[in-house]
Structure 1
Amino acid sequence: MSLDIANLLAPISESAPAGDEARSTDEYERVSGEIDKMTNMSGSAIVDWSLVAQQGADILRAQSKDFMLAAWVSAAWTELRGLDGLKAGLE
């Protein structure tokens with residue numbers, strides 16, 4: 001897992017720096033579904049933080065600069081890398 005912040009912050013394109021709406025895409029739904037596991041009442045679901053970090057970063061890099069998604073990626077980095085991940089997520 002790479003914590004390449006500059007790549008995530010770079011504009012998607014000149015004409016649409018923030019990209020397009022990603023919340024209705026399958027990729028976003030997969031990431032959102034992992035996050036939803038945190039509220040699973042049975043407690044048996046485990047969040048795949050690697051999926052959240054990787055697919056979330058892919059969306060931020062190529063499709064949309066979605067703020068909620070950025071927060072989820074930061075949380076994933078914190079889960080996977082501890083304080084180094086938290087620091088990167090806050091940059």
Structure 2
Amino acid sequence: MYRGALKSILSELVRQDRLIVVETFSVEAPKTKLLAQKLKDMALEDVLIITGELDENLFLAARNLHKVDVRDATGIDPVSLIAFDKSRNDC
């Protein structure tokens with residue numbers, strides 16, 4: 001049932017154009033300013049970043065941004081997926 005809910009939510013996010021999948025997404029240093037600029041360049045404000053494995057620089061850079069959260073793939077849940085305007089998935 002849990003997997004079914006995640007599949008359904010992910011399908012709906014794709015239909016609504018709220019899911020973006022990229023090959024890699026990282027920041028060179030744990031600086032909030034670097035991540036904020038990268039998200040601004042991509043026109044993203046309210047975003048959940050899902051990574052295959054937790055990137056410490058990305059996590060540290062995002063912790064001071066109000067509408068940005070970073071989770072590894074095992075840490076996602078249905079509530080967090082629908083809470084953000086966009087979900088960025090780093091394969």
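Taken together, the values in this text are just the output of simple stated rules run on the coordinates, not laboratory data. Because the structure is predicted, anything quoted here is derived from the model rather than measured.
Here relative contact order in percent (Cα under 8 Å, 6 or more apart) has been calculated and equals 40, so which of 1, 2 was it run on?
Working: 1: 30; 2: 40.
Clearly, the read-out refers to 2.
Identify the structure, out of 1, 2, from whose coordinates Rg/Rh (Cα atoms, Kirkwood Rh) was calculated to give 0.99. All intermediate terms of the calculation are to be shown ahead of the outcome.
Numbers: 1: 0.99; 2: 0.96.
Answer by label: 1.
Determine which structure produced the value -17500 for helix-only ellipticity at 222 nm (-39500 (n - 2.57) for each DSSP H run of 4 or more, over all residues; to 500), calculated from the coordinates; the candidates are 1, 2. Working shown, then result.
Values: 1: -17500; 2: -11500.
So the calculation was done on 1.
log10 I(q)/I(0) by the Debye sum over Cα atoms at q = 0.27 Å⁻¹, for residues 17-64 alone computed as -1.21: which structure among 1, 2? Mind showing how you got there, number by number?
Numbers: 1: -0.96; 2: -1.21.
The read-out was computed on structure 2.
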